[in-house]
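Structures for review follow.
The numbers here are math on the coordinates, done by the rules we state, and not lab data. What you see is a predicted model, and the numbers here were worked out from it, not measured in a lab. Cβ atoms are built from the backbone, for glycine too; each structure is taken alone.
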Structure 1
């Protein structure tokens, strides 16, 4: 049998400010293929082209990527303002029900940055439009200038709950991460366990309580240098193992049917 398939949720954007495209980022495909050991498949996240049911049948797991557009504020019961930034309602229409369906079925997903925020909103949580405007919070946004290495450099630690899912995965309660986001979790959604925080209290790691599948999600960007980074690699390896387990069980059920 071939490699299990990971659907990489793409973002809508304009190429050269003119040509509409769906993009997933080379780093995401590289991490899925070379570290998780799965087949990366870029998904056009637009309900005009695909349905949640088709995606779940085609893919064994999903990578909910980061991206410039934010989850629309109406998805968590608030009015959209200029502070909420750009949005992508088509991606919202795919990913939010997809997360809930995967939680119910036990189909693995791994949320990164916007994907981390999507998981929270899908489960009924809300977001702050701009973390750096909150008292006592640091600026978590990507540095506006510099090389990719400088933009994705490790900038703060993340502390995990004693004995929690991330502590068990890493074997330590504290790791160093990059940070490239403007929004953050305001209210945790139903069953969302905030399992790690930045020094300023910003939620950085979560999972869904009592979910039958892999639901680990992070606010930082582990796809950067995923093959070599001691924090990124175990995340993608664990995700790949979960996707393989799900694919094997699904094949077994189909063979016995």
Structure 2
């Protein structure tokens, strides 16, 4: 697998939200709107990054196609933000300018280490897979369900992409470095999982996740990603996998 293939995937997936069944009218009832407003505002804010620092770091890979792939990844995340923003406008939900969790996240990834930055971004992708599954189950809105389905498809491909890059770094470490990588990353994911639960527990609970089930789901996603990073599981070939309604 090459980053040229990932670049081609991101190019082919630019129409991934074309099928969304926009109603143009509010679909959420009062209970649903109150339930999801805080978390959807935060995720919409988090998805909407200019990615300048990541683009600069991507040059350390010494692969032009990796940098182009990162550009495609950033564009997809911005498309997620745009779709969520359009839905929020439909529901008369305001966007937010900043949030403490987003601020901390962006400070963490502003490191000179491309490897660490990818680790943090992958953790965010893993969290997103659980959150959007819960959000999809927590609402009756046809539009929001369709948005969540497509974001989940995209996030699974993003996880494959990020693990393919992390695997290159992992293989360069000696046995002790690999031990530190695995254990540090597990500790980081555990801390992240606790924060996510306490921040979004209302939506997660409505979506069918108890604390135990949520932690299990997050760590299961982490374990799958880690197996790909260390070469114990195959990394999927990039391909266009758009959903249809």
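Matching task: 27 is the computed value of relative contact order in percent (Cα under 8 Å, 6 or more apart). Pick the structure from 1, 2. Of the options listed, only 2 reproduces it. With mean count of other Cβ atoms within 10 Å over residues 74-81 computed over the structures 1, 2, the top value is the one for 2, the highest of the group.
Figure out for me which of the structures 1, 2 the number 3.5 belongs to, where distance in nm of label points 7 Å out along Cα→Cβ at positions 186 and 202 was derived from the coordinates. Considering all the candidates, the number was obtained from 2. Structures 1, 2 were compared on FRET efficiency 1/(1 + (r/R0)^6) of positions 82 and 130 (r between Cβ atoms, R0 = 25 Å, to 0.05), and the highest value belongs to 1.
Starting from the value -25000: which structure in 1, 2 was helix-only ellipticity at 222 nm (-39500 (n - 2.57) for each DSSP H run of 4 or more, over all residues; to 500) calculated from? Working through the options, I get structure 2.
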